[in-house]
Structure I
Amino acid sequence: MDYLNSSIDSGFITSLHRISGKGIFHSLVECCRDKSLGFDITGDSDLTDEEFLYGNTKYVAIVSVNNDQEGDFVNFMFNHGIETTLLGHVTKGELRMDDHSYGFISEYAGKTA
C-alpha cells in the first residue's frame with residue numbers, strides 16, 4: 001500500500017479506495033459518487049456475482065490510473081509481485097457489470113450501496 005499511496009502524490013494513480021467489508025460494489029459507488037461517474041466492470045469467474053460484488057473477497061483496493069499509464073502500472077505491480085486484476089473502466093454514470101446494468105450513480109446519491 002505504501003507504493004500506491006506515494007503513486008497518488010506523483011500523479012501515477014488518479015484514485016485509490018480501500019475495499020470495505022461491504023464489498024466491491026459499495027466501494028465502487030463510493031469512488032464514483034462525488035463526480036457522478038459510473039463503471040463498467042467484469043466479474044470474477046470464480047465467484048458468483050453476489051459474492052464478487054457484495055462479499056468479502058481477496059481484493060484489497062480499487063485503483064484508478066490514466067489510460068496512458070495502465071500498462072506501466074500493471075507491469076510495475078507484476079514485477080513487484082503484487083497481484084493485480086483489471087476490473088474495467090469508468091463511465092459517465094451507469095453502473096454495469098458483465099453487460100448487466102445496476103442503474104445510475106444518481107440513484108445512489110446520499111445512500112449506501
Structure II
Amino acid sequence: MSNEILLGLRDRSLTPKEAYKELYPKQKTQMLRRAHFVKIRIRIPDDKAANRLMRIIFLLPAPLFFVKFFLRFMKDDQESLPLSKKEIYELISYRGIKIQVKTTSGENISIKTF
C-alpha cells in the first residue's frame with residue numbers, strides 16, 4: 001500500500017499532503033471515562049485483627065468526592081511519596097486505574113477506580 005502511494009507521489013497523481021494523509025492516517029484518541037468510586041484494600045501482615053478492621057472499614061467502595069476531599073488535607077511536600085498531590089488527584093479521576101503499593105515493612109495497599 002505504501003509503495004502505491006509513493007508511486008502516485010512520484011507520478012504526481014497525488015500531492016504531498018494527500019500522500020502524507022494516506023500514509024499516516026489521523027489516530028483517534030481514546031476518551032477516558034471519569035471514575036465515580038474508589039475501592040481500597042489494605043493488608044497488614046501478621047495482624048489478623050487489623051486486617052479484619054480494614055476489611056470492614058473499606059467493605060464498600062467509597063465515592064470519589066470523599067477521597068478527593070481527604071486528599072486536600074495531604075501535605076504537598078512529602079518526600080517519601082514519589083507522586084505529588086496533584087498527580088495523585090489526576091490519577092484517581094479516571095476509570096480503570098489500579099494502584100499497588102508495597103511497603104518495605106510488608107503492608108500491601110490496593111486502590112482501584114471505577
Structure III
Amino acid sequence: EELIRFIQENLAGRYKLAVLSNMNGGTAEEMLGEYTELFDQVMLSGELGVAKPDARAFLLAAQRLGEFPDDCVMIDDSQQNCVAAEDVGMRAVYYRDLEQLRQKLAEYGILTP
C-alpha cells in the first residue's frame with residue numbers, strides 16, 4: 001500500500017511503468033486490483049513463458065514498454081533479479097524500504113532529493 005502510494009504520487013503519469021511478476025496463475029487484476037491502471041504493462045511469467053531472473057524476461061519488459069534496457073529502472077525485492085536486470089543493461093534498485101528507494105531514484109536523476 002505504501003509503495004503503491006509512492007508510485008501514484010511520484011512516478012505515475014511521468015514515466016512508463018510496468019509490473020514484471022513471477023506469479024504463475026491469476027490475472028493482473030487479481031494481483032493489483034484497482035491499481036492495475038497505474039501501469040502501462042503488467043507482465044506475468046505464466047503468460048510470458050519466461051520468469052525472472054532470466055534475461056529474456058527483462059528484455060521482453062523493455063520491449064513491451066518500447067524502451068531500450070538502458071533506459072529502464074527495475075525495482076525488485078530480490079537482489080538476484082536486480083543483478084540479472086543490470087546484466088542486460090538496466091539500472092536496478094534492490095528494494096528494502098521507501099527511503100532507500102527515494103535515495104536510489106534521486107541518484108538516478110528520477111526524483112529530486
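Coordinate-derived values only; no laboratory data. Here the structure is a predicted model, which is why all the values come from computation and not from measurement. Cβ atoms are built from the backbone, for glycine too; each structure is taken alone.
Ranked by distance in nm of label points 7 Å out along Cα→Cβ at positions 14 and 94, structures I, II, III are topped by II, which has the highest value. When relative contact order in percent (Cα under 8 Å, 6 or more apart) is worked out for each of I, II, III, structure I gives the greatest result.
One of I, II, III was used to compute volume of the Cα convex hull per residue in Å³, and the answer was 98. Which one was it? Could you put the intermediate results ahead of the total?
Numbers: I: 112; II: 196; III: 98.
Answer for the origin of the read-out: III.
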